[in-house]
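A.B. asks: Take a look at the structures below.
Just so it is clear, none of the values below were taken in a lab; they were calculated from the coordinates. Please read these numbers as outputs of a predicted model, since none were measured by experiment. Cβ atoms are built from the backbone, for glycine too; each structure is taken alone.
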Structure I
Amino acid sequence: MKLWGGRFTKATDKLVEEYTASIQFDQQLWKEDITGSLAHVAMLGKCGIIGEEEATVIAEGLKKVAARIEAGDAEFTIANEDVHMNVEKMLLDEVGPVGGKLHTGRSRNDQVATDMHLYLRARVIELIDLTVKVQEALLEQAKANTDTILPGYTHLQRAQPVLFAHHLMAYYSMLQRDAERLMDSWKRINVLPLGAGALAGTTFPIDREFVAELLKFDAVYTNSMDAVSDRDFIIEFLSHASLLMAHLSRLSEEMILWMSNEFNFVELDDAFCTGSSIMPQKKNPDVAELVRGKTGRVYGNLIGMLTVLKGLPLAYNKDMQEDKEGMFDTVATLHGALSLFAPMIRTMKVKKENMRQAVAEDFSNATDLADYLVGKGMPFRQAHEVVGKSVLYSIEQGKYLLDLTIEEYKQFSPLFEEDIYAALDPRQVVNARNVLGGTAKNQVEIQLAQAETQLKSSQLWVENHYSKIDVSLI
């Protein structure tokens, strides 16, 4: 007999039971479910809704159920549909009919919402912590490469030389925004829906603020219908996760390119690569490739959740059972990617000489040739044309700009002097970008110093928020 079966005259069709059950995936919420129930029963006892002795019996029973699950000595069944009904059935088996009083003043609708808030607030802190560790690895590599120059690209064509440290810090900045977005979302996750009932609240004199205090929520939902139907906090998380995966995917793509023989700028450590079953010479950047590939599933989870909610009337609908698998999958996907990225970046070997050679064999200093002429008084548009002709001439002659003689330069403009060679040196080209946010070494060092401060702030945020969710009710 179902715990809700009083109104029914037939058993649930087996196929319906299997199709509608969520225990296959929501059983991982068991700890959150029991934690929420312990706070709820403590409130029921405090408010005199059930006897203090009954509340104690139920609480002790819940702790025994938790111990059984933790030890692997508990069976979750499809017949009991979801984590809530499975836990309640285990409780009834443990303490008898008094366990049925636990559900007084609440519904599975506000119960499941509470479980997901408890689950996601902890996961978000973990993911911020992991994001910070990737930033630390990027910063470590950047510090080691403040004199390493490589071609910067636009349209995947060599554009202007940049410091490798500058390039890495661009990804650091992306991840900083990701961490800040997740930090901001936490305040909307850390809101308590319990006490909203099925949709309209409850007739019992409950104390929602007391439950929020026990569970360390910063606030409670002020509208019961919103409380049980809100999944904005999940959509927001999935959106932020999608952006974070996009940034990891972009960096993955660059690492894959850089490791190819065509670029040969870096080598990833053997621990983060795999081989071929047929080609003995292969060393494949599989981790980076898989992160790039898994980005699509995170995007899919976001679109799936948006689509589930787009036409739902208030309040709770069974459609909303679809909110969990995508969230769980995104957490696992992101956790795995971030956990691997930090050590993969930290152990990456940078081939500085190959990068330097690449800069010496291109025309990425052409803009500086134009800027040189502008500094001599020539309008930029005219300088652009002169340099374009100089580049074309160099290509036809099989030379680069630093290979041209001063006589060759003067055939394009009398403004060229011997100091042109110093202006076109890659190190001078890089350090000439001495503006806020530029690639000049001293500007990059400013970025590195700012990053140190930011990371300390992020680490402090993580530590503070871990303490904010330290709920020891079980």
Structure II
Amino acid sequence: MQKTQKSVFPGGVHPTDGFDKALSMNCAVIPYRPETVTILSEQSFGGKCSFLVKPGEHVNEGQLIGKPEAFMAAPLHASVSGKVLSVKEITEQGRRLMACILQREDSPVSEAEASYKKGTADISLISREEILTGIRDGGLTGMGGAGFPTHKKYDTDKKITDLLINGAECEPFLTCDYRLMLEEGYALLNGVRLLLKGSGAEKAYICMEDNKPLAAENLQKILTEMSSSGLMAEEEKLEIRVLPTKYPQGGERQLIQGVLGREVPMGGLPADVGVIVSNVGTAKAAADMILGNTPLTKRIVTVTGSVKNPGNYLVPVGTSAKELVQLCGGVTAAQNRIIAGGPMTGPCVAHNWNGETELFHVTKNTSGILVLPEPGYEEQPCIRCSGCESVCPAGLVPYKIEFALLDQDYDLCEKLYASECIACGCCSYICPARRELSVRTREARDIVKQRMRERAVKKS
């Protein structure tokens, strides 16, 4: 196990002193099985699927129910066994989306723990093609961010030299990845071995911040046992890499800089510098699918902040966020904000929530449900302090991009490289005027990227 002593990516912030993680990091994962699930046709923005089932049909957990129709989509599977109540359009976080609503009819069944979850798996007879097929057919997506289909990362013609498994979990308050590394170490590392073989990389690094010493120790112990088992091939090179705690250490580009000292070029992808980055949850899901024949239908969600009993829950995709908050004893702040994910990157889905209306439904990339007290501040005029510029990991000047966006000067947005915004939220966090810099810089990014796509289409 190696530790990087100094962060090498520019900018970044230290948004908390650790109190946030302490709320739930010692809460073991509790399985929860709701009576109904609402599975959205889009598990990530733009990742549309068409449903293959109709109301009244019976489905089994893991059954294929959604076929990808877009580049950003991965196959959808039933997250519970039961009856299809309806396939209809619903409103989810202000958007109209198709959804499949299932009523669970099965009862929990205790099963013997699979061997890959408690020991070293023999993967010598599993080919790279079988791994890529499993990743695709299992509906695996990135489980720490945008939900990009995993198989599209691994099915590349670029030479991949290094695989980074992202367990940094730098987003404040969230501890779902931490609990996974503590409780599912064997499955996680077996999944890393599969992804390493599937990527064709020379080495895999399991990366985390130094505020997770128990997770690092646990994985190092298991890795040592695996290495002496006789079932790991010589070419399987895995290393636990501990990095300084600094947000956004878990950003793809920042992680690559921190571990490998490489910089992804503007407009490029990690594969352009010989790297693939996958979340620890995705690695574990790869083991579940390829070794356990279980598609991605469940995930761990952290419910925390201003709730009576914060915790981590293993839930089926489609679980109601409202139910999970109620499971934690409800909110403890009448004036509140409900955030889907973490406070730096997650969208606010409700203000002053009364506990009665639905919030949203868990998707494959839902890492948390966070309740925060309403801060009660208003935006003030920019004072040109350049604080946002000093903390931007992408080297941008967010306040200038904001001005250009508000003036609808999209040419200037492009000249200011708004396309390179990683939407980390550092600029909004540091701003003394409480400007919504992250929201506007992200909006400018999306506009610029759309303009670039349109120009590319015209040229072709």
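A.B. asks: Could you figure out which one of I, II the value -8500 for helix-only ellipticity at 222 nm (-39500 (n - 2.57) for each DSSP H run of 4 or more, over all residues; to 500) was computed from?
C.D. replies: This value belongs to structure II.
A.B. asks: Given structures I, II, which gives the highest value for distance in nm of label points 7 Å out along Cα→Cβ at positions 140 and 236?
C.D. replies: Top value of distance in nm of label points 7 Å out along Cα→Cβ at positions 140 and 236 goes to structure I.
A.B. asks: To test your reading of the models, identify which of I, II gives 30.3, 101 for Rg and Dmax of the Cα atoms in Å when calculated.
C.D. replies: For Rg and Dmax of the Cα atoms in Å, the value 30.3, 101 is produced by structure I.
A.B. asks: Continuing with the same structure: Here distance in nm of label points 7 Å out along Cα→Cβ at positions 188 and 220 has been calculated and equals 2.3, so which of I, II was it run on?
C.D. replies: Among I, II, the structure yielding 2.3 for distance in nm of label points 7 Å out along Cα→Cβ at positions 188 and 220 is I.
A.B. asks: Separate question: Tell me which structure, out of I, II, gives 15.9 once mean projected area of the Cα convex hull in nm², for residues 12-179 alone is calculated.
C.D. replies: I
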